[in-house]
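Asks: Alright, structures below, take your time with them.
Nothing in this text is a laboratory measurement; each read-out follows from the coordinates by a stated rule. In this text the structure is predicted, and so the values were computed from the model without any measurement. Cβ atoms are built from the backbone, for glycine too; each structure is taken alone.
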Structure P
């Protein structure tokens, strides 16, 4: 049976941390260490990400597969856990919460990326969709040419708002993104689940939705719809951040999460 590569530390209520596209468990290191003073944190690397083998040609790589891996981890924990996900990982934990809400103590969605949660209209939405299609087309061409590192950089440039987005990230983060570059082709080849805003209304666990204050409109709009759809959800914009909030401002993110997970409504 496959088990997610996981680093666990601390003691207290369980917190499962799930990274986004091109990431791995190392992106959570500062946040997991800070939370471990009051929680038992489990930072996972999703299937096919570092340190595991990269996906082979034609190998299954879907949101549902990653959701099921997380649900299997939850089954091995003693009780309901706090679920925290970033970007693609936010989609994974959202699917897990919809599938097995009894296993989820709270839900944190950081920069969720489900296009099905975009509103029908919004300021700049048409341009966001257009630039995303163009960027993904460029990424696909680079992947097909086996230029995986270049594809990763083009992708991160787009998610971070434009040219230079990858270069501005810390060196250790850039190295991790390169380490997982071969996951990008399968990531963009797969289809996203059709999660509707209406489906979010059935979630009843305490929920937090976070976006970067400087994130591009695509992610901001999805965050707004997500927060509006989940009953009682809090919506927080993290100052000074784009899409890669968890590596841009780990101290601020750890403080925000610590307060929320502890039930501090001021967080």
Structure Q
């Protein structure tokens, strides 16, 4: 199936490893030109080099996407290297913190907005003019199944802010849909990545065994499976999918919607 991504320019934040890297690999395999970021410049550059060695087109940049100046720099680097980006995938990092309202400070809620919501809004603001000019664009925010069913297994501020991201994506999809721009949220379940390992090391987090016992597939998700879903959502084939929060969790969630 041709996904119609050849020659498209995509920016993927947090794209150097784990599920972010799986997304970059999938987009590059479909012919997209990928700009990937990481807070670790050497890691971003090494990952981009591996994608190029496999036959793809990629640029790796060290950037902190919580900073407006870094967001603008990444967007400009994409223009200078490949042309205007009309695909954006925001895959933010998140570390475990105390669970429960009384253990969550005001500063943690602010940090959550800076880490999860603001990178989406700032990068969308940078790329929107090009998307409108092309009458085509794809906006993807990577989140968690806790967006569907907020709970205290995740730090409270992360669950709450992720819901705010999904709300932004929904309204963005409504505002710009008539201009060929789609926007969706991907709610992830258990994927075996460095982030998951760090999460399970936090006090109060569920163990790997307990999480697998609740997963219908009986296994962890793979980064390439995340990549396949996101590549489809970014494709011309998914032009009528917008404003959705789509779970990918191997049947981990027990809720219907």
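Asks: semi-axes √(5λ) of the Cα gyration tensor in Å, for residues 13-84 alone computed as 23, 15, 8: which structure among P, Q?
Replies: So the calculation was done on P.
Asks: The value 1.2 for distance in nm of label points 7 Å out along Cα→Cβ at positions 93 and 109 was derived from one model only; which of P, Q is it?
Replies: Matching structure: P.
Asks: With distance in nm of label points 7 Å out along Cα→Cβ at positions 37 and 181 computed per structure, which member of P, Q shows the largest figure?
Replies: P
Asks: For which of the structures P, Q does the calculation of distance in nm of label points 7 Å out along Cα→Cβ at positions 29 and 101 return 3.8?
Replies: Computing distance in nm of label points 7 Å out along Cα→Cβ at positions 29 and 101 on every structure in P, Q gives 3.8 only for P.
Asks: Among P, Q, considering only distance in nm of label points 7 Å out along Cα→Cβ at positions 53 and 237, which has the greatest calculated value?
Replies: If we compare distance in nm of label points 7 Å out along Cα→Cβ at positions 53 and 237 over P, Q, the biggest value is for P.
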